[in-house]
Structure P
Amino acid sequence: MASLPSVAFNGNLKLEPDIRKTPTFDKSQNVSYPNGDLEKNIFNLKEPLSTFNEGTQFESSFYVPLLQECAAKRSLSNAQMVHAHIVKTGTYGDEFVMTSLVNVYGKCGHMEYAQMVFDRLPGRNVVSWTGLMTGYVHNSQPEAGIRVFIQMLEVGAYPTSYTFGTILSACSSLVYVKLGKQLHAYIVKYGIESDTSVGNALCSFYSKSKSLPSAVDTFRRIEEKNVVSWTTVISACGDNGDQMMGLRYFMIMLSEDIELNEFTFTSILSLCCVIHALEVGRQIHSLSIKLGFQGNLLIDNSIMYLYLKCGFVKEANKLFDEMDSVSSVTWNAMIAGHAQMMDLAENRVYAHHSGYQALNIFLKMHRSGTKPDLFTLSSVLSICSALIALDQGEQVHAQTIKTGFLADVIVGTALVNMYSKCGNIDKAATAFEEMHKRTMISWTSMISNFAQHGRSQEALQLFKEMLSAGEKPNKITFVGVFSACSQAGLVDEALEYFEMMKKTYKIKPIMEHYACLIDMYVRLGRLEEAFDLTKKIGCEPNDVIWSLLIAGCRSQGNLELGYYAAEQLLKLKPKDKETYVMLLNMYISAERWQDVSRVRKMMKAEKFGKLQDWSWLSIKDKVYSFSPKNWSYPLKIEVEHYLGLLLDEFKSKGYQSQNQQVINEEDDEAEPVSSAVYHSEQLAIAFGLLQTKKDVPLRIVKSSSICSDCHTFIKFVSETTDRKIVICDSKRLHRFVNGHCSCGDFNNLII
């Protein structure tokens, strides 16, 4: 970011005598055109250029409507044509016309032309200064807008209320809180805080500065509140996490008979989305129809997204199908809504279904001819990551190149994560190297990706490069660093980074940091140090940490410590049913039947659903589903026969199949089952081996965690068949290559 010159308001800030009035062009003049048709004049301007002699004078009333039409249509070529005519006829000395031209170039997005015209103005007033300033702010150059404002003050120009509104908008964009408060002080000093446009700008500024009380206070001081005022304060409440206050202001707005606009409706529906207030949203939708907004695209998009957020997919699809016209925003809302349902789904079966619905919607969007934007592409790449849908992800990658959005840092980071989550860490690294711009999030993502794939040294080297590049890490960055140290057993390095985090970057350790360190000690079998660390956390360890300790105790055979950790875990009443399954397996193995009964009662009290075992395998854009309880999966006889052959072969190489303790989906009873009952990922792997070529990696999504027996089994598969197998279970990514797994063989839940 370019450095901003220091701002010092010396002396009194000069104000126009009538500061409350927003500068506008005089529309009272009689306007005449050679042909009487505005649009024809725009497109037939070559004829007037040839008709009128050079030096012929024209009234400003001739040019202003033409320039206004150029601005409305954002037509740079027509604006330049009018500009050329102005120069030819010598009207460039008209300050009013040239100020209009500054505004037009700004609205066409070409500030270099606006600045050039401004620099050649015969005289400058507050309107021309404000026009140039507004152009910079609206074209995402707020720093330049602030510089123009400072120059205006230095030459003694008088700011108006509209000027203050524009510069406050620049402060909001840059979160220049100090400068914004200085402006507020001068606004108060000259008694214009109650002005509607100034008050609206102040309310928006404080909202974006995350100061809701100040935003509300400035709103209350506005004497004549308009629909923009009310909409701004409602949006401020939503943006700052007080949705109920926003709803209360909306009710007051209705009681005062303020005329609503489409932005009011979208703002209040956005609040309803956050708090899942579906019934309130439906009433607001009905009100919008009653007030004549039926078919309004912005409002329809908002209510459709509300349906999706609340899980009402059929209603959202119905509204979508009934819409007369849709925009990229509509498609994005549908895609993002289904993607969010993946996170809200009660289990991974529904999450997986929602993900593929989102991909189907993206396909329909493509077929409709609507061009995706960066939000579309980043959302779809995130969905591909969750589904391990590499084929689809590569197709989206091609679209990012074709559309030019690959250069965007958000899309680039999403692409890196997609390749990593799909098990191709090398392509993820290539995508990261090709990023033109990197943010702290980009660096953090790649460090975490290396750590997840067991490439600890590369993760730590990248962290050093990040620091050398001058990028400041955050707490999530250090989670990736500690995870890398845990995978490689680098205790000394981890503790050094832990001290660096606290002392150099003043980051207070969070639970995830301690979890990584405890995971590191557990992997190394240093249980006492792991338990000692729990005492230094400063608060009660969470269920993840106790689960790590239980897994470590079981792998080390220290059952007494394991039972202690289990008791601490049960006190927390964890919400993850797989955690209870782990405890049940542990107690069943030890034949502690009273504890088994106690855990079962807790599960019933928590009203957990069935623990479902499903896996999905993608082959050439087609998805196959597998479950031990579902006897309709493809090639059932061939798959189970092949699995039997594999088991016999592996046993000759030292593999020992273990009877697994599982929760029966029919009656919730935990019983040992024969190894002849295959788990879903085993079925998916066997099917994939039979149906794909030897050099094709298998990519599988599993609804629950991989058990230790299946984990060992898959290692044998990858080594014997020379296949790369990527499995994303409910807890982590596993990448099996040549008999080794990226998790470091520490599968820490169901063991």
Structure Q
Amino acid sequence: MTRRPLAISAALSLLVAVGVLAVATPASAANLLANPGFETGTLSPWSCTGGLGSVVGTPVRSGTKALQAAASASDNAKCSQTVAVQPNTAYALTGWVRGNYVYLGVDGGASTWTPGAAAYTQLTVNFTTGASQTSVVVYTHGWYGQGTYFADDVSLDGPGGTGVPGVPGNPSVGTITNSSIALSWGASSGTVTGYRVYEGTTVRATVTGTSTTITGLATCSAHSYTVAAYNATGESAKTSAATATTTGCTSVPPTPGGLTVGTIANTSIALSWNASSGATGYRVYEGTTVRATVTGTSTTITGLAACSAHTYTVAAYNASGESAKSGGVSATTTGCTTVPATPSGLTVTGTTNTAVSLSWSASSGATGYRVYEGSTQVASGSGTTATISGLGTCSAHAYTVAAYNASGESAKSGAVSATTTGCVNTGLPKHALIGYLHASFANGSGYMRMADVPSSWDIINLAFGEPTSATSGDIRFRQCPVAECPNVESEADFIAAIRAKQAQGKKVLISIGGANGQVQLTSTAARDTFVSSVSAIIDKYGLNGLDIDFEGHSLYLNAGDGDIRNPTTPVVVNLISALRTLKARYGSGFVLTMAPETFFVQLGYQFYGGTCSGCDNRAGSYLPVIYALRNDITVLHVQDYNSGPIMGLDNQYHNMGAADFHIAMTDMLAAGFPVANTGVTFPALREDQIAFGVPAAVSAGGGYTTPAQVQQAVNCLVKNQNCGGYTLRGGTSPDFRGLMTWSINWDRYYNWEFSNSHEPFLNSLP
């Protein structure tokens, strides 16, 4: 229901009559309000209910700013400010307002209003403060459902009140006796009526000066004091604490020995210990919490939960203080049943396009089993089989199983991996050699004609298609100019060479981006231009698909974009949409590869740009793209080069240029990993989707790895051999797709070391 104001005459008679006396003029003429015309550009120190107020530049009554507030059906958009005033004093509140049903008034006192003002209209409220009143809340507000109002040049005329005093100087300890502690402190700024000395929240003394002595204390007792100043308006914040112990202590007793556990029941544990000379009592601790205080050398801790674990220590005390705590003893109350053993024999028993079936051996004492994918429970039941359904076609999964009973859950079993059926045959060999061809530039390695690329290369990525501007989405590809590449072939010969490679079963893709090609699809218009311009390149040259090599600042995450499954940053959302459109346009045979740097993928285990504070917002920004297209990506070959140290799933940093880097980085894709500070897990990719990239030679990029080290890494990933102490979290990957390099040109420049070493090696793998 929409609320409406009462009749004007009735409302005014009520509002003016509430707790105030009408006066003709204020006691003086000084505006006590801060930011009265909102010229600071912010609301402070005004506050508006419901977040409905803001500062605007038009319409204004004077200056350049005014208040705008939008009353809703449930909130009158009240904007208020608290001001110090003097008791028994006359004040005049004025303000200029505009809009329907706008009010000006004082909390608990008078107010006035206008039913409608098309232009700024002045409202005035005169009032007198109460006998002990030291502050007042002034306000303006609209009326429910009446929409936006404006206010400007609000003024409260009259003498200012007194604020609370400043914080006193920190107290210092003076003379200490068996029963007293003397304190002194620095004076507070402002008007001070007196000082209160606190021990905790208890006032121990109230004085008008800056020193006092706290008396009546126990011998050898510890104390901690703070001081606050006060006046009629209120009390200051407290100082830092000063601590002291009264004199008259005797020796602290020695630490008790012989702490022993006695009778244990479902809800209690009995303890005993040896006496300490000079002790007047003993305290039994669980951690830092006192569980019992006794004068003897034994006690029983009661009220415990059945089958709960506890660790206790004991300390002796007397008037001089408390001994050090004894060594701990541990015990668990009775009433437990045994946690079942970890299930064994987890096996994949079947797959379909949308489901994976599992079985495992029974665990004695188990009342049920839970099946997990990562940290997410995907099935539970009392039997030793489960079928996980509703999965994507040709999607990769890794599962573990745990047994449970009333006592708890076992550790999880080792993982098994499975891929649903329905995968499309891409025409690639099981283990492929992938390289980039400098098609639009020469670089220091020289230009190579397409016809001269050896047949050892299974995927040839044409480098690069680049945008006309960073945010246009308009991708252009041209062959290397003759001035830069004197031996460049004609366009007709270039296209004919592509057809010849395809006839040999090779895949030729256009690679978009590269180190110099920043592509930011910030709008849907850029997205659509990206789709149409990339399609034009693919169609013109008859290419097999697309490689995404977005580097630099092409991808990033806006603050708060913290779920890889549901990204919100436009450059990410639009890229996903564009790639899905291209995939749908060209069908199941479309080859889609990606070559992100480790910064954009594996770094997401430690830092995620949408959630981390103070880190680079590009960290992990490829993850939502890979996640969204995980069933469409043909090969993901992360650039294991030009990288800083990256933490692997062993929580150790790995450095590029050696086998362990490739093992750890690739295992993260095979196992999946939790994305930092999001509570979301990046799921494992299929084995056949995973490759890794290395420079072809030392001149091609940082992180060159010798052929022996590269092949050690592949043997570890494929066969779990020679892993150098690293344990594969994702298990072996016999369908590991292969190796990528930058670049074919650099490989030729260095006498084909990369392809001559790795092509026969990949072909020899099972």
Structure R
Amino acid sequence: MKSLKWLLVLSFLLLPFTNAVTRADAAGIGQEPSTSAADTGAASGADAASDTGTSTAPGTDATPSTGTSPGISVPDTTPGSTPGTDVPGTGTPVTGTPGTGTEASPATDRLDLTIGSTTMLHNGTTYQSAQPVTSINGRTFLPFSSIAARYGYKTSYNALTKESSATSDKHTLVFKIGSDVATRDGVQTKLAGATFIQQGYLMVPLRSWGEMADSTIAVVGKQITLKWSTVVLPPKPTAEFEVQPGEIYAMQTPVVYIDHSTNATGMPFVDEQWTGRMDFFPEAGTYVITREVEDSNGVWSDPFSVTVTVKAPNLPPVADFTTNKTVYRIGENVTYTDLSTDDENSIVRSTFTGNDIVFFEPGDKLVTLEVEDRHGLTSTVSKMITVSNEVLYTKDEYAKLFTPLGEIFAIDGASVLQIPAYKYTIASEPSQMVRSNSPETLIQEGIAYRAQLSGQVRFMFHNVNKIGYPVSIHLFATNMGYSAAQVTKTAIGMGGPTASPELAGKLATSRYLSSFASKPTPVLTSIAPGETKEILPDIAKVPLKANESFSSYADILSNKELLYTVVVVASNKDALAELPNLPVMARDGVHVRGTFYNADRSIDIEERLGATPQRIQIGDPSIDKILDGIDEMTGNLEYNRGNFGVLYRMHLSHVAPHTLISLNGRGGLYTGAFLVNGQLVTVAKNQVLQNNNQAGVLYRTGDSEETVDIVFTVASGSNLPVAMLFTPLPELRQ
């Protein structure tokens, strides 16, 4: 009885307090300031900046906030209500779930606000809003940017439409200045009150914000509590895929589907649905393939579609060719014309067999052509041509007339010795040449050669790397004088690195002669007194790997005496830094190193050549004397065996009309290059002269006598002597 009496007394005492609280609630619920930039005024638009969670004085935002919060009109509590309930008069929280009004997910965030205050208490941490929570005519408004920031929304403002947006991984909320309609995820919703600008900040209704942001709202007096869930549900799965290959042919191309789907659950998909999927498409046209997938939460992806264009079935190519005649004479050129076709014009290979350009035996000749398109389909055709017994040219006549420059034809090597040898004379010209070729086979790092020279110098290098790891070759010049030296680089040619010493020599010779003929612009380098500089950095650019060969020629001109040093070091070392500590390499006892003078030679022949067979023997020591010089590393006399590195200039004043000039190796393998009347001729282009039963074509004179100038140097890796043959050409026949 006493307990009941005290309970009645307590209710009587609390009733006025409850009524006071609910009247305060009815005044409305306030807002928080944004952390946007400086106040731009009400007319400037909505506040677009996001609240960063810092404590900010009211009114510091420049632009009206783009966040929105529906205002809440709170009625007076009815007598008997208890203070502290969520919504006066009801005792239940106001719940906002977009579009349905269903109950929100369990709240994990709490935000406490006070009408008329800028203080915001978010999960126990205090923040300042851009504007105080404001109550107008029973409706409560919040500063958009501040409330959006607390919810983790990103805000933006569209000045053209005067719309402020708040975006999260769940929703996109859009408010317009002065409008009582907003959109959530593209769906319009009626607001509890029209938005407005307050001191430069967009104010949105509390109740509407709560509903659109999936929140519960509780009001006790001037105190407002918002609760919402920040639990992030896994995003929907995606069903992306790729169709391969890019080109699909009806009933021919097997189609592969490559999965690019995503699944945030980390679990396998429990189901998928395809429409339009086929491993082979039956006919040409456009097809749409669509896929949907379901994750372990039962959530289906949006449909993902790929459109493919299927081409008509690819047809094989059709091989066909023709010849300019059906019957040919012995030694007569055959012209083949490929007439093959393909439906896509994409023939990638045409292979003839039996299609000799000329035949030297009579009879029927089977010629076959096979073509292949880019899809691997092939077609073959064979045709017969007939060679009669009539002779247009013999094999020897045809070779002399029609073998291309630089190419090889067969000769009788023994008969070459029956051709009279022309006794010519050689004049030596002042020039300097350094040959760094001993040791030819590199077995250690060190100094390969050193010489003190001035003026024009031709450098020649030829080496094979047997050290076992990559090395580089360098040429340094040191100014030993007391004034600056000027060094000029002109012609240069390099061959290799390559596994073939002969190929390295051939390439270096052909490239040097091409550079020599082009008269390149000189490259000038200045070397101060006492300074050492690298003169030919090009030769060191590509490391010389184990067992590879390298050959090079270079013309260097200096106006002062310089100390030149040829250095070999591991490719990963600083050659200049290593120079003072490098040992001098020992000679190999076989090859040549040294400095040679009078290393240019000229051969001038005034007599007529070619009217009858004649030969000029090059490398004949009885005429072409071996050049002598000095090994400046030891001071010993040195002989330039083979005269490698010597530059020959041959001037032939009178070469008879219709004369073939060819090269026949007499000492074994030979390959190299010649400048003939300024044009480079490589012997042989893709081969070498293997023995004395082969000759390479250098030049043919025309219908009148000609002057012929030939410049050459003996290629490293080749053998002397060689015979330059001058023989009359057979007459041309129809």
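Remarks
- Computed 101, 54, 53 for Cα extents along the principal axes in Å - originating structure among P, Q, R: P
- A value of 30.9 for Kirkwood radius over Cα pairs in Å, for residues 124-451 alone, calculated from one of P, Q, R, originates in structure R.
- For Cα extents along the principal axes in Å, for residues 364-531 alone computed as 81, 58, 36, the structure of P, Q, R it came from: R
Every number here is computed from the coordinates shown, using simple stated rules; none is lab data. This is a predicted model, so every value here is computed, not measured.
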